[in-house]
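Read-outs throughout are calculated quantities, based only on the coordinates presented, and are distinct from any laboratory measurement. Please read these numbers as outputs of a predicted model, since none were measured by experiment. Cβ atoms are built from the backbone, for glycine too; each structure is taken alone.
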Structure 1
Amino acid sequence: MDALSEDLELLPSTRRALRHRIAVAQSEGRTPSLVAAVSRGGELVWEGSATSVAGHGPDGDVQYRIGSITKTFTAVLVLRLRDEGLLDLSDPLGRHLPGTAADGVTIAQLLAHTGGLAAETPGEWWERSSAALRPGLDEVLGEEPFRHAPGRVFHYSNPGYTLLGSLVEALRGKPWEEVLRAEVLEPLGLDRTSGEPRAPHAGGWAVHPWADLMTPEPAEDLGVMASAGQLWSTPRDLARFADFLLRGDERVLSAASVREMRAPAATAAPGTVEGGYGLGLQLSDVGGRRLVGHGGSLPGFVAGLWLSEDEDLAAVVLSNCTSGVSASTVATDLIGIVADAEPRFPEPWRPFRASEAVPLELAGLWYWGTAAHVLRLRADGSLELAPAGTSGRAARFRAEPDGSWTGLTGYYAGETLRAVRRGDGTPSHLDLGSFVFTREPYDPEAPVPGGTDPQGWRGIG
């Protein structure tokens with residue numbers, strides 16, 4: 001993805017709209033520089049920059065600090081530990097990292113910011129002060145680490161992701177950044193992502209709110225809190241990382257595990273800017289388009305990485321100012337520009353292969369009580385179950401090796417659907433999480449819970 005893909009090249013009008021959007025963001029946000037990239041179908045299709053220095057615009061290989069996008073990398077490391085069987089997300093932290101004031105908080109709660117921990121550390125503003133003030137987890141958590149009961153509400157917590165980084169170190173026996181490089185950065189080819197800046201990199205600036213003047217921001221090493229916001233990266237590296245978050249990579253995490261990261265795990269409170277949270281990923285709905293990603297900020301820098309699974313699009317925006325421009329807003333706007341101007345072509349419809357066994361006897365109408373549903377079989381082995389002409393619970397299901405299907409969406413996500421057959425092999429009914437779907441409404445020949453009236457259907461009077 002280092003070179004722009006010719007096969008997916010954007011139209012000149014789309015490229016101009018993208019350039020215009022970042023030019024407006026740089027001008028109105030009064031930021032020294034802003035650099036952006038867009039990928040589609042897993043390929044880098046556009047990159048651009050806007051800068052206050054004439055003739056010296058940064059390109060997609062210039063490092064900026066990415067702040068809390070670091071948390072997504074940390075979440076990937078934790079999911080790897082889970083997939084290796086070294087922990088369960090329901091485990092209390094103290095089982096693997098004992099001795100902290102958060103021993104009873106589960107790993108899943110830390111990943112989803114539902115552990116109840118404070119948003120920030122006690123003492124001085126940690127992003128702009130020496131890490132020597134917080135040499136260990138006791139100083140990060142403080143004497144009163146909780147603001148809410150664990151598991152009750154979403155409350156964004158930087159200390160929570162500090163704990164997750166320490167968890168990685170405890171189970172791997174190596175520093176967090178060393179583990180990250182070996183297990184994520186190197187396999188994915190992210191050689192311009194690092195804990196310390198590597199040339200070429202941008203300097204961080206604060207812009208005066210009422211005058212066109214600037215002052216440099218300090219670039220503090222975060223110490224034990226590195227796993228919450230330390231990283232520097234480039235638009236090209238983050239575009240590649242976004243592609244991984246859409247597709248997975250068996251060398252790092254499977255497609256199923258990154259799909260789990262993208263799934264809602266916490267709902268944000270009304271009145272907050274967050275739209276919800278998965279496992280290391282923020283969730284948002286922009287103009288009816290479901291997006292996942294993460295924003296980031298540290299003094300002197302703002303960053304945004306967002307992606308649309310439905311459009312197979314991702315956008316990255318990085319800028320070197322403390323405030324004034326919302327990198328996440330610009331990134332989601334870039335996705336919208338491409339998606340609206342050049343909608344994704346759907347995958348071609350394809351029939352089953354002639355060699356495949358197709359359970360055609362399951363297709364068609366089924367009834368849950370008296371509610372009619374249609375079951376459709378797809379050539380990829382999945383199936384869809386949806387109400388027939390009325391509102392209700394619809395879901396897609398993934399085929400499993402044992403002949404069952406697992407729900408992927410909606411009310412039935414994670415639930416198992418099985419076709420129950422008679423002795424002669426013909427389908428009797430569908431069992432979906434204890435719900436019985438029959439070929440006729442309240443079929444007397446099927447095991448309808450509660451049974452059916454022996455007189456059957458009849459009129460009044």
Structure 2
Amino acid sequence: MTSTSTASQRARSHAGLAWLILSLACACQFMVILDASIVNVALPSIREELGFTPTGLAWVVNGYLLTFAGFMLLGGRAADLFGPRRILIIGLLLFSASSLAGGLATTPEILVAARVVQGVGAAMMAPATLAVINTTFTEPHARAKAFGAWSASGGVGGMAGAVAGGAITTGLSWRWVFLINVPIGAVLIGVAAMSLAGMRTGRREPLDLAGALTGTAGLAALIYGVMQSADHGWTSPLVVGPVGAGLVLLVVFTVVEARLAGRPMVPLRLFKIRGVAVGNGMLLLFGGIAIAMWYFSSLFLQNVLGFSALQAGLGQTPAAVTFMVIARWAAALLPRTGVRPLVLAGSACFLTGFGWFSLANADSGYVTGVLGPTLLIAVGIGLTFPTLMAAATADVPEGDAGIIGGLANTASQVGGSIGLAVLATVAGTRAASETDASSPAAALAAGYDLVFLMAAGLGLAIAVVSLLLPRHRRS
């Protein structure tokens with residue numbers, strides 16, 4: 001009786017610790033993704049108080065996104081070498097300290113520098129949270145549920161940005177968009193130090209400096225060039241130069257990892273695992289779908305239907321809630337169905353939802369023109385995102401959990417950056433060609449409708465690529 005009672009107490013204690021660790025990982029992911037969008041609504045107030053130029057103001061957003069995506073691989077490998085607990089805590093410290101500096105900034109230069117450092121902290125936190133989940137949840141069903149919760153927290157963080165940014169800026173000050181991270185970060189650091197105390201501390205291997213430099217610089221240059229395309233066009237030297245340099249550096253990085261590095265930062269043997277290779281390919285495509293859904297649907301609400309930024313955020317809330325519910329449900333199904341059925345179902349939702357959305361125009365109402373299709377697309381995102389993350393990180397040795405988390409996050413972020421640049425160019429070109437449109441809103445609607453059709457095509461591409469997975473693939 002006593003031994004049974006003791007075993008039961010240990011089981012409850014382990015379950016409680018696992019729940020605390022999952023809550024920590026979800027909170028970190030929520031905060032990382034939230035800070036990519038929460039600042040957008042505050043930009044006019046920031047420009048007025050600190051005297052930003054229009055070009056410089058963009059780097060309040062781009063500085064964060066550039067280092068977040070560019071340093072993700074390095075952050076993931078650091079989690080493997082030095083332990084996910086240590087890297088997560090360091091990332092939280094950087095993120096919180098730079099948030100404090102940003103909230104107290106008195107010049108544009110200080111704020112942009114703070115956002116750059118904040119992005120580095122986020123690039124350490126995101127893959128470390130995935131490594132923590134992979135290490136803590138080893139049973140397939142529990143791991144799938146954990147991925148569902150983690151995915152939902154990131155998706156809701158992205159959606160909550162507009163609402164939270166508008167409420168904080170209006171009710172307090174733009175500075176609290178950054179300062180609010182400080183007390184939250186302090187609490188999360190304490191939870192991480194306590195709950196992850198027994199986690200592995202990494203392994204004694206030197207960091208692949210050549211791979212780290214070429215990989216990080218290549219990703220940063222590529223993303224920087226893509227970001228510049230919105231202002232300068234794809235043929236500008238300011239775009240072609242960085243993109244070309246980034247691609248060359250990434251080729252060099254591949255050669256270093258394949259032939260020169262004794263202990264490579266990204267072991268290419270990982271891509272022999274079909275789920276890793278195919279899953280990351282699908283995540284690259286998924287990044288464009290996520291941008292089409294959250295970013296361009298917000299623009300449609302504001303620029304075509306005349307919603308304010310706060311109203312647009314509230315208008316997207318039903319889709320965010322739907323995504324959160326479906327992601328948790330899909331994660332519970334994943335161990336039984338495998339990856340492919342959920343991805344195909346999600347792709348069908350993308351095709352139908354974006355096809356429906358492409359019919360919206362300046363005279364459409366919110367319910368039939370936006371709410372209906374976005375709810376359907378949110379179902380597709382809920383079915384596919386946690387499934388793709390699980391596929392891209394499954395069957396990986398525990399010692400590579402950090403770098404595989406970095407790869408998966410990088411694929412999604414790079415896909416989103418490229419998707420934003422390409423789709424924004426397409427939307428602008430199409431809107432400019434609508435010379436006989438009845439109003440500017442009608443011309444913009446035509447551009448966004450083309451974006452939604454292209455997003456439907458990305459959904460179809462994900463369905464095709466998913467066929468490369470084994471038929472009975474299980475997470």
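For structures 1, 2, which has the highest computed value of relative contact order in percent (Cα under 8 Å, 6 or more apart)?
Sorting by relative contact order in percent (Cα under 8 Å, 6 or more apart) in descending order puts 2 first.
If you rank structures 1, 2 by distance in nm of label points 7 Å out along Cα→Cβ at positions 313 and 329, which sits at the top with the largest value?
Largest one: structure 2.
As an exercise: mean count of other Cβ atoms within 10 Å over residues 25-32, calculated from one structure in 1, 2, equals 19.2. Which structure is it?
Here the read-out was taken from 1.
If helix-only ellipticity at 222 nm (-39500 (n - 2.57) for each DSSP H run of 4 or more, over all residues; to 500) computes to -6500, which of 1, 2 did it come from?
Source structure for this number: 1.
Once distance in nm of label points 7 Å out along Cα→Cβ at positions 49 and 393 is calculated for every structure in 1, 2, which label goes with the largest value?
1
Can you spot which of 1, 2 the value 2.1 was calculated from, given it is distance in nm of label points 7 Å out along Cα→Cβ at positions 121 and 241?
The correct label is 1.
Name the one structure among 1, 2 that Cα extents along the principal axes in Å of 78, 50, 48 was derived from.
Clearly, the read-out refers to 2.
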